[in-house]
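Presented below are the structures under discussion, each in the form of structure tokens.
What follows draws every value from the coordinates through simple rules; no lab data is involved. As the structure is a computational prediction, the values presented were derived from the model and not from experiment. Cβ atoms are built from the backbone, for glycine too; each structure is taken alone.
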Structure I
Amino acid sequence: MNTIASKVNDIFKKNYSLTPHLYFSPGRINFIGEHIDYNDGFVMPAAIDKGIYYAIALNNTDDINFYSVDFDEKLTINIRDIKKMTGWKNYVLSVVNEFRIPFSIYGEGAEMKAGFDCVFGGNIADGAGISSSAAVEGGLAFGINELFKFGYSRKELALLCQRAEHNFPGVMCGIMDQYANMFGKKDHVILLDTRSVEHQYFPLQLEGYEIVLINTKVHHSLASSEYNVRRKQCEEGLEILKKEKGINSFRDIKSKEELLPFKDKMTGKVYDRCKYVVEEIIRTQAAAKLLQQNNLIEFGKLMFKTHEGLSKLYEVSCKELDFLVEKAKENKDVIGARMMGGGFGGCTINIIKKESSEKFLSDATTSYKNKFHVEAEIIQVRIEDGTHEII
């Protein structure tokens with residue numbers, strides 16, 4: 001048991017009388033397939049070794065007791081009085097609420113006949129784009145499902161957590177984060193088809209390389225509003241494709257050349273957005289084939305191309321992200337890098353030769369600080385299993 005798990009366990013025992021079950025719920029990274037989960041395409045996430053640890057036990061009362069270690073805050077609420085609140089409370093309460101809502105794949109919904117005690121805390125950076133919210137949701141949902149013996153599958157739990165984030169927090173996310181949280185597999189990436197919500201695993205054989213995130217520590221206010229603009233632009237472009245050619249999904253276009261005849265019918269930036277989406281869907285499928293061939297070098301080149309598309313066509317990057325990716329491009333020992341997540345801040349993801357990693361990271365973060373007067377954060381990650389009980 002690691003230090004954080006031990007701390008969560010010890011705090012639980014200090015505050016509550018029963019012996020808890022312990023769970024680990026990971027954050028995620030995404031190698032390729034950015035801004036594609038709401039465009040009917042493929043994404044390639046993986047669960048990581050950074051996440052949220054939960055200690056949970058049924059308490060045979062009508063109350064649920066939460067304690068957030070990271071915020072040093074407590075919440076006690078009657079099981080019949082679940083309601084929307086603020087901050088971290090919304091995420092855990094929305095998960096509880098979803099278990100009580102009848103929904104087709106859940107039959108008639110779950111009946112929680114008792115309360116529980118819960119302590120949670122982690123080592124996942126909030127706002128870094130590695131999905132701390134899905135880690136909070138997934139660990140609690142998995143624990144409730146196990147302790148109450150509801151019998152939901154991992155897929156059902158992922159969909160439940162997605163609905164939970166839509167509900168009280170009001171974040172209309174795609175399925176990728178919650179799916180990676182539940183289905184992560186050590187040393188493998190997930191190729192997730194966001195239309196069918198089915199997946200395949202592909203081995204990630206790093207062999208002398210490592211994955212490192214560099215957190216810009218900036219978050220521009222454009223992120224949420226521009227996200228909605230991009231969605232609308234993609235929808236507008238797809239409507240034109242439906243009307244002119246009967247094309248119902250970007251994934252049905254097999255090359256950028258097929259899109260070109262519609263350029264004059266797409267106003268403003270719509271064509272650029274559609275071009276990026278078409279190219280990224282093709283890139284993500286190509287990336288899976290490269291992993292099957294254990295061709296990490298060409299896989300990394302696709303990551304650089306994705307960043308170029310995100311920066312120039314989809315326009316969701318920023319000068320800080322572009323600067324770090326350019327530094328990666330200049331170093332022959334960084335075989336792939338790009339911005340990761342919604343954009344306008346957050347992290348770059350880098351695949352770096354181990355023997356050169358320390359020097360590159362030192363040079364890149366020093367140059368970054370000199371230019372932007374911000375101390376970038378280095379986050380080293382390993383690919384691990386999805387949410388599970390700690391024995």
Structure II
Amino acid sequence: MARAFLIVIDSVGIGGAPDADQYFNGEVPDVGANTLGHIVAACASGAAEEGRSGPLAVGALDALGLGAAIRHSTGIATPGLDAEPSGAWAVAREISRGKDTPSGHWELAGVPVPWEWHTFPDTHPAFPEDITKALCEAAGTEGILANCHASGTQVIADFGAEHLKTGWPICYTSADSVLQIAAHESAFGLEKLLKMCKSVAPLLHEMKVGRVIARPFLGSVEDGFKRTPNRKDFAIAPPAPTLCDWLHEAGRKVHAVGKIGDIFSMRGIDDVTKGPDANLMQDLSALIDNAEDGSLTFANFVEFDSEYGHRRDVSGYARHLEWFNVELSKVLPRLKADDLLIVTADHGNDPTWIGTDHTREQVPVLIHGIGPRAIGTIAYADVAASIAAYLGVPSQGPGRSFL
């Protein structure tokens with residue numbers, strides 16, 4: 001019986017979203033943002049030389065159709081990505097009204113978001129009084145720190161010392177529908193942080209705020225602060241059964257790698273592994289060797305987004321793409337003859353763009369296991385319908401199979 005592997009390389013967009021003019025970084029619309037296209041151009045021009053050099057080297061991804069997908073999406077040149085695809089490829093377009101993680105993943109799993117997400121204003125304070133009061137009560141403190149839009153790494157640098165002095169949690173947001181809470185893993189306590197996030201999550205979910213995220217960190221004033229891998233997302237549950245649920249109803253196994261378990265509130269998921277991307281790649285590799293027939297392995301590699309996109313680090317993003325490409329080239333030959341593997345993304349996060357937030361883009365869909373084929377432009381939900389069809393499970397969403 002066939003198996004399926006759905007791999008989301010977080011934020012690796014390819015531009016061209018027709019509604020990008022409705023999404024912004026600050027006051028600048030996302031029109032023209034192109035995460036991969038601009039990285040390819042920067043590498044080709046010698047503008048991404050930190051820790052790497054030359055044109056972007058992603059031959060395994062290009063062989064699956066990456067360059068072809070970029071060109072189809074925006075018509076731009078892709079120097080160094082000119083392979084004749086040996087895999088099938090498509091360009092996926094999102095309909096959910098968001099450029100965030102839950103929207104992208106849910107829709108890839110067959111469930112477009114039926115509501116407008118609530119976001120907090122870029123003001124100080126950003127949170128209304130009732131939210132601030134709930135945060136204080138959950139933390140057992142008289143106040144919170146930050147209370148604004150902020151970069152996750154910068155906010156702990158700015159408020160880490162005050163946090164250690166007062167014990168107040170660092171609470172911040174972004175253009176996404178999210179409330180993030182950072183606290184020192186030892187001084188504040190990891191379990192206390194997770195309990196705090198869990199207690200306030202229902203209030204935020206009622207407002208249609210997509211996620212409350214625990215952001216533990218370690219370090220000192222003298223040596224600086226660094227986030228730990230113990231992040232946990234408390235996400236609102238999907239509004240309808242997803243691909244994971246469809247498979248569970250059919251008695252199939254679903255293995256989650258990375259933050260997939262958090263994104264789907266563990267619905268329809270049998271087990272999950274977490275950690276940095278390098279560890280997650282080992283977990284994915286083990287599942288390629290050992291996952292059951294008929295199963296789905298659903299993986300997310302977040303560091304493209306969290307470490308390089310939001311930080312507008314072009315060289316770092318390029319390095320991570322090249323690392324992923326090498327690792328992918330190692331696992332592809334170990335797939336069974338009837339396995340399906342799809343590499344895609346959930347949104348964009350152009351490291352050459354203004355601001356620090358996600359960018360509204362189309363995404364590549366690179367498919368190993370059905371032979372070479374130019375599929376063209378599809379809907380995100382078509383990915384779920386196609387995996388369901390391949391595994392012989394009825395699709396319950398609006399997508400259409402491209403098989």
Matching task: 0.35 is the computed value of FRET efficiency 1/(1 + (r/R0)^6) of positions 49 and 225 (r between Cβ atoms, R0 = 30 Å, to 0.05). Pick the structure from I, II. I
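Given a value of 18.1 for mean projected area of the Cα convex hull in nm², point me to the structure among I, II it was derived from.
On the way: I: 19.8; II: 18.1.
The read-out was computed on structure II.
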Comparison of I, II - label where FRET efficiency 1/(1 + (r/R0)^6) of positions 201 and 273 (r between Cβ atoms, R0 = 30 Å, to 0.05) is highest: II
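Suppose you compute distance in nm of label points 7 Å out along Cα→Cβ at positions 337 and 361 for every structure in I, II: which one lands on 1.3? All intermediate terms of the calculation are to be shown ahead of the outcome.
Values: I: 1.3; II: 3.8.
The read-out comes from structure I.
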Which structure, out of I, II, was Kirkwood radius over Cα pairs in Å, for residues 137-240 alone derived from, given a value of 16.7? I
With distance in nm of label points 7 Å out along Cα→Cβ at positions 313 and 345 derived as 1.7, matching label from I, II: II
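The value 13, 12, 10 for semi-axes √(5λ) of the Cα gyration tensor in Å, for residues 233-280 alone was derived from one model only; which of I, II is it? Working shown, then result.
Numbers: I: 13, 12, 10; II: 20, 14, 6.
That value comes from structure I.
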One of I, II was used to compute FRET efficiency 1/(1 + (r/R0)^6) of positions 1 and 57 (r between Cβ atoms, R0 = 30 Å, to 0.05), and the result was 0.95. Which label is that? I
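Computing helix-only ellipticity at 222 nm (-39500 (n - 2.57) for each DSSP H run of 4 or more, over all residues; to 500) gives -13500 for which of I, II?
I
From which structure (I, II) was relative contact order in percent (Cα under 8 Å, 6 or more apart) calculated, if the value obtained is 23? Walk me through the numbers on the way to the answer.
Details: I: 23; II: 30.
Here the read-out was taken from I.
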